[in-house]
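J.: Each structure below is given as structure tokens.
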Structure 1
Amino acid sequence: MPSAPLTLGQSVPFPAAAKRYALPVTAEQLALVMPTPRPGSAAVILFDETLRLMELGDSSAHLTKVERGYLPQVSGGSLQGIAPAVLPDSCAYLQTRLLVLYDLAKREHQLHMAADTMEEMPMTARWLSVEPKRIAVVVRDLTNYLDTGKADFRLRVLDLSGLEAETVGQLDMGTDGGFVWDAGHGVLVLRKDNQVQVLGPTLKGPVDHPLPRALAGLLSASMRLDRLRLHPTRPLAIFTVAGLTPADKDVGGLWRATWDEGEAKLEPLARLSPLERVKLGEFSPDGGWIFYTQTEPGPARLYAQQVVDTVGPPHLLGPLEDVKTLLWTRAPLALAAISTRQQQITRWAFPK
């Protein structure tokens, strides 16, 4: 990679052309698509009351049945997949107030309550660690909504090692749900009042960590941590910095952070103009790549970049239009975009 990071406008064409083929089922039948560790496969819940594997090949996709009568059991209500797929041969998703783990080998599901009351709703979840099996959840609470017109938000860490979820830590976040956070590698990173904190599983703290010390020299009153993605098992973070760049600094853009017990190393990945905003996607199953979308200015565009070992340039994969789901598959590594309106899957195969 050159000493000066490229802008998104200077992105390098992806070396392999995308393959496009039809969805093996109509989009109206899809209840949820989520990643799995199975080679070349995603898990799919359909409205025909089945859970299936969708195998994404080089030129076509097809479905294999895993379990029938699944939808009435554990899949009513609002569904949201949890990525990446970090548990062996399992997938995970939120279902209204529940957190569901499904073991593909045993064909068994495990239900955990992610909400404490009927007024609570889990909004999103991120894996804090694999061993022990812990997950961080953002919960919205409408208990005071009729009186105040506002929802309350809290972060909650659940341990899923036993038959029932155990709350390890909880942190009230007030009525503003727009805070920046992510979890991974045993910690939770939070931007609060433009200060970056690292919290342990109990959410007490902050704890001493090399990442905020390194960021202190990069951020300022006019430059903020805008987006953040922590790798679930590696000491690795990808983040964006946005704001009014000081005249003597060129810090706005996409960055990588790696750390050990002593210090964190920051490295620029791509420069962004003050008008550009980027939404970070997920790490690839081997952790070597990440995808992200340029959301402003429109139209949205999809990028992928190698971020482990030798950092690569940003690769423009193409514009995004009516994409319902973006997910990685492994062995071989590929990224798939599912378009509901076009009833189509677009798949990019990644080099080894």
Structure 2
Amino acid sequence: METMHQFLRNAYQDNQNIKLNPSAPFECSFQEAQDWCNFVVLRPTFFPDNCKLGAVTVRAETADHASSLRMFVEGPSRSFRLKHFFQDWWLPTSCDTNFTGPGRPFVASGIVGFFGRDYKGREAACIHRYGGILEISVINGKFHPHEIRNFLEGLQPQVPQAVDLIAPLQFARVSYYARKGPCRGPWNYDLITGCQWHDDRKALETSDLPTNIYFPKLIPRGYQFDSAGIRQEPASRHWEYQLLFRHKENLTDNIWIRAVQEKSEKTLWIAPGLDARMGIRLRTVSLEKRTVLAGSVSEPHGERVAQWLENGIAFEVHARATLHLGESEFMNLLDSLSIE
């Protein structure tokens, strides 16, 4: 389909087309927006009372920034903005990227999202669909949570073929920063962007990482391997590898495993301070093969986190909040990690 071909040309043709892409956001239709986005563009089918669709703008992918979509929903005395993009530089399992603190969970279209406050103190919501992230911020007035949830529930793919052609693409292939290569991400953050990403796990076997690779023997039902990231910086005695798994049906829920050289001079693995931001209290859990620190944002749906030290490696495992992965499955995953 032509709209898919346009995105693939923009993203994959030796970065030649990207040099010609407009750098400033521009107004467009949802159909046109799909040409420029590395995620499934969704159009609303439900609006809160007395509200309607306002401006829709897209920002094309360029050498300096990834693509994104913004739309406004407006009424006589209230409005909110939705920002839609493929989140690929912060924790890949994060459910509430626009919040300053823990939120309140809800479910829309079978996906777990959260209500909370954004970085400007405004009422906000955050959820994922088809691997893309949807951030809502209330600009004026008030919206009842059920209005926001129903709006998100009603979002539908503008180009249904995008669900089959873009949504299943592995992180290593669709991520702007993975395609760009190891680099600094926004705000000089490079936890994810500093890796060389691969869509084949064999890249781990053929790498010259100075360690054995731990891989889960019990991958939770419905999930499959998606991508692997590798990073080596001898000057700072740093090496690491990352594993990303994704749910095969909703193409959204994911699990992220990170293994880092314990004596690295970089302070890149999860710090206790992040517990407060995520609202997670880590507790000691003794499993059959190892003892870990683990916790979750909210029960029964997660988001879940675990960390521990083993054989000179700092391990960190995150699972996105989901209806498909409970605490026992998460613990089984942790205990099944073993050398390939």
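J.: Upon calculation of volume of the Cα convex hull per residue in Å³ from the atomic coordinates, which of the structures 1, 2 produces 147?
T.: Derived from 1, not from the others.
J.: With mean count of other Cβ atoms within 10 Å over residues 22-29 derived from the coordinates and found to be 14.4, which of 1, 2 does the value describe?
T.: Attributed to the structure labelled 1.
J.: Supply the structure label, taken from 1, 2, corresponding to helix-only ellipticity at 222 nm (-39500 (n - 2.57) for each DSSP H run of 4 or more, over all residues; to 500) with the calculated value -1000.
T.: Going label by label, the one that fits is 1.
Any read-out appearing in this document is the output of simple, stated calculations on the displayed coordinates, not a laboratory observation. A quick note: this is a predicted structure, and the numbers were derived from the prediction, not measured. Cβ atoms are built from the backbone, for glycine too; each structure is taken alone.
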